Structure 1
Amino acid sequence: MATLELNELTKIYDDAQGREVAVDSLDIDIEDGEFLVLVGPSGCGKSTTLRMLAGLETVTDGTIEIGGTEVQHLAPSARSIAMVFQSYALYTKMTARQNMAYGLKHSTDLSKAERNREVEDIAELLDITELLDDKPDEMSGGQKQRVALGRAIVRDPDVFLLDEPLSNLDAKLRARMRTELQQLQTDLDVTAVYVTHDQTEAMTMADRIAVMNDGELQQVAPPEVAYDHPANEFVATFLGSPSMNTFETVAVENGDEIEFRHDGTTLAAVPHDTVECADGEPMTLGLRPEDVRLSDDPTDGTFAADVTVSEYQGNDNFIHLSVEKHDLMARVPSDVYPNPGETLGVTVSPRDVFLFDADSGIAHKTRGLPDEQPPKRSVSNP
């Protein structure tokens, strides 16, 4: 295991079709044994970043350091990394044993017997011993993914790189493999960088997440910190399912409070010392669906909203509402199931109000009140 440092890492594609900055001055320090997840929408630069780390893409500018040594100029085989691909990338004419041993055969001086022992040890760890003499077309998707993981693990690299390795699996198997991957990474105590567009994977698997958009790093933080204390509106709306509700509002001073009004309706109010903004200043108000409280009495709450659709989800219900012709989503217990057309009272606690600059999207207020500090969590390994 080793530290991994990305310093001003940049990738620019410049061809006849124009100039595109795919990754723009990325700075991330990844600790020994840390599980970092790069997450963001399609085209944000996360896979390009991973390919630069692997040596599959050239670096336009900046450096990559593994264990304090710059490697951006080295061939992939000289970087002490192992990569697991979305498509598994197994050799179809080889057995699982041959696939897993292939890297050892070409990068070490181990004998065939020694390579077989290494492969069998890892196969036992991954519970795929019975597959060692099978070829990929005889395996399920989950089995192929385990073989691909085994091929990476057997090389004993300093850094694991995983490029959306679970996206080809069905939902049930994907959930199980998420748990297995986390346990495996903990047991191996290896530094790992995992790429996904699925924010659920990012939130459940990572020690820290690095949120990217349009080639730029938006925030690096433990999942719960990024969720409760996003750096900007993009991070706030990208993380969470259902997504955060947002409203364009105007700040209005009212005694000891500042109210935030949308088309004349007060949607939320916070103590005056909670946020710095001028009377009449436009602000983007954010409300997470789980923080929206509903009442049968339309007069019991900050404002009233009309129910448009109720979606039963098992443990929860998603209630779609309309307020001043603007959509609002509430996530409520399953025993709360209002009918379309009902008018409900809506309340949001001041501590649950998120506020963002209307122009830049930078966060002015996240979850909590002034005397509540963002939680801190260190990354540690057993």
Structure 2
Amino acid sequence: MAYSFSLNTRLHKTITGLLVIWLCGCLLTTAVYAQRIQTAFDVKLLARGLNHPWGMAFLPDGKMLVTERAGRLRIVAPDGRISEPVSNVPAVYHEKQGGLLDVALDPDFTTNRLIYLSYAEPVKTSDGTIASTAVARAELDGNSLKNLKVIFRQDPKTQGGQHFGSRLVFAPDGNLFITLGDRGNHMEEAQNTDNHIGTIIRIRPDGSVPDDNPFVNDKKAKPEIWSYGHRSVQGAAIHPKTGELWIHEHGPRGGDEINIPKPGKNYGWPHASYGMHYSMIPIKDEHAEQGYEEPIYYWTPSVAPSGMLFYTGGLFPGWRNSLFVGTLAGQHLIRLSVSENKVLSEEQLLKNTLRFRDVEQGPDGAIYLLTDEDDGKILKLVPAAN
């Protein structure tokens, strides 16, 4: 059944004071700083009770697939009903940032029913469990997966539960981008192309390597690599006009970046960043003079970005072609106005509210948000009623 209440947060052209969130009979009041909101919207609560949801993808019938980091895949109906866990999901390494992560539909889903899952894949050794990001594809058959096949494994597997990435994005040419992380304690390997640490991966949907990948003829490099020198990329989206991949990645203490990764290019981590190491050791912020690519935009202090969307819908004409980024540490939703390859302005929405793990556009043109918490929620942004 549908929820009989909504999260009625109405933001008008100028907000000063309190943001009042009504959730299931509990009144929560959160301070909101004065800010200019150019588009009025309401926030409705579609569903709740998900355990640290991570990724979502809309099915053709309006339902959505939602991952829970603990290793469960759910189907959520348009009225908010949550299914029992989908069966035959691969086993995951559920530690710290590891678990079941992103989900994406095959471009030909309506005919082949294929979906793709990224996750931290565990392997037990005599020294303990090691893990790395893996991607599997399978056919969605009702509330079950069948014919599951792993099409990519990050090499090497290492100990630790940090920095797995990982978003899945299909490019207009049908190839699949996979974003990865440096696995925390292996940051120096992000400068080496003989492994997958700290890289963006580009493969065909069956896991094979496109002939025009930048390192396909380099016998010392991994042929799946598109770009390298990344820290932990948890947001990715295709620009609606250029067809290029845009990403954002976590910096250490400051220096979260937006990049447009070019084939074969090095983005500098851990030798260049606008942040500093957690040990307070500074990092050179000069990228270009060290031979690295400069980010097109960055945040200091960190907002901990997660989820990324170019909005192309019709519900919010004033937001069309804006870039939306969810934040974890920042606990707000960012809207960026962009022109060509430049960010022109930043607008912060829903300030000081919740940790937003993912942001997606629904087939109805609404914007959907996942909240990262034990009682994870799906929120829906729609035009203001008045």
Structure 3
Amino acid sequence: MAKLPNGVTQRKDGLYVGRFQYQGIRYNVTDQDMKKCADKLEKMKYEIKNGIYCKESVVTVNSWFRTWIDEYKKPTVKENTIDTYEIIYKKHIKKPLGSRKIKEVRPEMIQRLYNSMKKHDLSKSTIQTTGTILHSMFQQAYKNEMIQKNPVSMATIPKMKNKKESRVMTLEEQKLFMEYAKDSEIADICELFLSTGLRSGELRGLDWETDIDFKNKVIHVTGTLCHSGETGWRKDEPKTRTSKRDIPMLGNVERLLKRVRRQQMEKKLYMGDKWQPVKGFENLVFLEESGLPMYQSSLKTKVDKIQRAIIKDGHVFEWITPHTFRHTFATRCIENGIPPQVLKGILGHSTLSMTMDLYAHVLPDTKAKELQKIANLF
């Protein structure tokens, strides 16, 4: 007969029981298999001694979310992902489910949440992220044997309408916007957007010392500027492995950056003590008037101001966001014959299919033109 592990005994009915005591409280686990029982016991000891064990009969969704975030997610995902999870949980999960005990949550409650989010016209990505959070939370609770089943697995995200095509400025709209932006504080930012296809966080996070290489005429994309109330400013690792990339510095971009550099140095001298950058972010290419990093919301506000001026003057101009510049850049590249594989590298897409999705809405406009090449053969 195999020797029983420390702390494990076997009852007359064959069931194995693991027991131990910690700070005056007794704990036990059971299993039909001796090794599994011993593994459960060691796992429970670890969780209790490290403060991550929750007695399933009392733990709420709110308290488990906190444990799940702090102990299981923070060590494994980027801070930006943690920020997203915190926001989604607070806005969409906390009120309907937070006060419930995790053992009480049933599939229909999850389904009701999904359906309500769809009814309120929330985006497909928001609902999917909500589902990702819930599934991972409850799956970990299941692994910890706090619940018998994962209720999220038995709910279904509602069928959503096809995602609306990304807004892209026509060449005429692009010229109109840049005409109105030329005297604004973000004129250089907008030109750089339209000349590189950078994401907003990538552009706002550009650093003179690490990212701007005038000698080799290259922009090194090394990360994304992020901000949260909990951690403040930080520069995250690139979104994906392929997001870390080098972009050739066009002539207009080189002239723009040298002008921005000169103006920034002059402003810094002029401002004196009023120039108050954030430590570690003193060398960002684009800073606010006082030397602070630029918030995403601040950039959007400045873009919105230009659009309002355009519309006020009677022009028809569909609303854009800072991300529109990236799609517009990609569209200009496609229209001018840049191959998909090359564009994939410039944009930092992780897969070619992401790049081809951009081609999908541009190619219909050029089908007749391209087919004419065949017609010329006859």
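No lab work stands behind these numbers, since they all come straight from the coordinates. This one's a predicted model, so the numbers in the text were calculated from it and none came from an experiment.
Brief remarks on what is shown
- Computed -0.39 for log10 I(q)/I(0) by the Debye sum over Cα atoms at q = 0.08 Å⁻¹ - originating structure among 1, 2, 3: 2
- Structure (1, 2, 3) behind the derived value -7000 of helix-only ellipticity at 222 nm (-39500 (n - 2.57) for each DSSP H run of 4 or more, over all residues; to 500): 1
- Of the structures 1, 2, 3, the one that 16.2 was derived from, the read-out being Kirkwood radius over Cα pairs in Å, for residues 202-313 alone: 1
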